[in-house]
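As structure tokens, here come the structures.
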Structure I
Amino acid sequence: MERRKVRLGDIAHVRTGDKGNVCNICVIPYNDADYPMLKKCLTAAKVKEWYGGICLGDVTRYEVDSVCGLNFVLENSLGGGVTRSLAMDKHGKAMGMALLEMELIG
């Protein structure tokens, strides 16, 4: 079986949210056929590594098979929260857009 390298944003979109210092990112493939590859390749550990020093807490992944979605909850990742952080854009939407730049090999 041939493995392919793909930019996450080319096969999926995200919906995001933020509450306090917690960021929530749901990744949903454009094509349901890509969901098994996402489940295999897009792990909580990989997401935690992707955000390096930004996400200082745990990353938990929830599989939402009914909509072919992977929901990630990133604890301690918004610099204290949207209203407390001095960062230019510490919102969930910015975090989600950054995740779409990740390359996966599946």
Structure II
Amino acid sequence: MKGTGFLALDKATELYGECEKLRLQEPIKNQLLRASLSIALNLTEGSGRIHLKDRRRFYSIAMGSLRETQCLIRILKNQNLAKEYDRLGGLIYGLIRKSG
């Protein structure tokens, strides 16, 4: 069975792909993709850290990017993606708690 970190990363990359498909005007699309990509990248970097304090810092950055993405998704009124990002938030929250 996969650990929470891998589940979160899988979900983050899946959701990035969903955001890529959205037909949006710039600069909203650019900002959404950057924030969504930041989630996956920070989860990956955090998982590679040996010290729990370092892991937690990167997972916290991923959570900040998640919140930014959630705000954009809510502005766009995309309920399906909002629910999926809420689920991802729960996974990231678990990683933060586990590493602290």
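Read-outs throughout are calculated quantities, based only on the coordinates presented, and are distinct from any laboratory measurement. Nothing here was measured: the structure is a model prediction, and the numbers come from that model. Cβ atoms are built from the backbone, for glycine too; each structure is taken alone.
Structures I, II were shown, and helix-only ellipticity at 222 nm (-39500 (n - 2.57) for each DSSP H run of 4 or more, over all residues; to 500) at -6000 was computed from I.
For semi-axes √(5λ) of the Cα gyration tensor in Å, for residues 29-76 alone, the calculated result is 22, 11, 7, so let me know which of I, II that is.
Working: I: 22, 11, 7; II: 23, 10, 5.
It must be structure I, since only it matches.
Ranked by distance in nm of label points 7 Å out along Cα→Cβ at positions 37 and 69, which of I, II sits at the highest value?
Working: I: 2.2; II: 1.3.
By distance in nm of label points 7 Å out along Cα→Cβ at positions 37 and 69, the leading structure of I, II is I.
Can you spot which of I, II the value 41 was calculated from, given it is relative contact order in percent (Cα under 8 Å, 6 or more apart)? This figure was derived from I.
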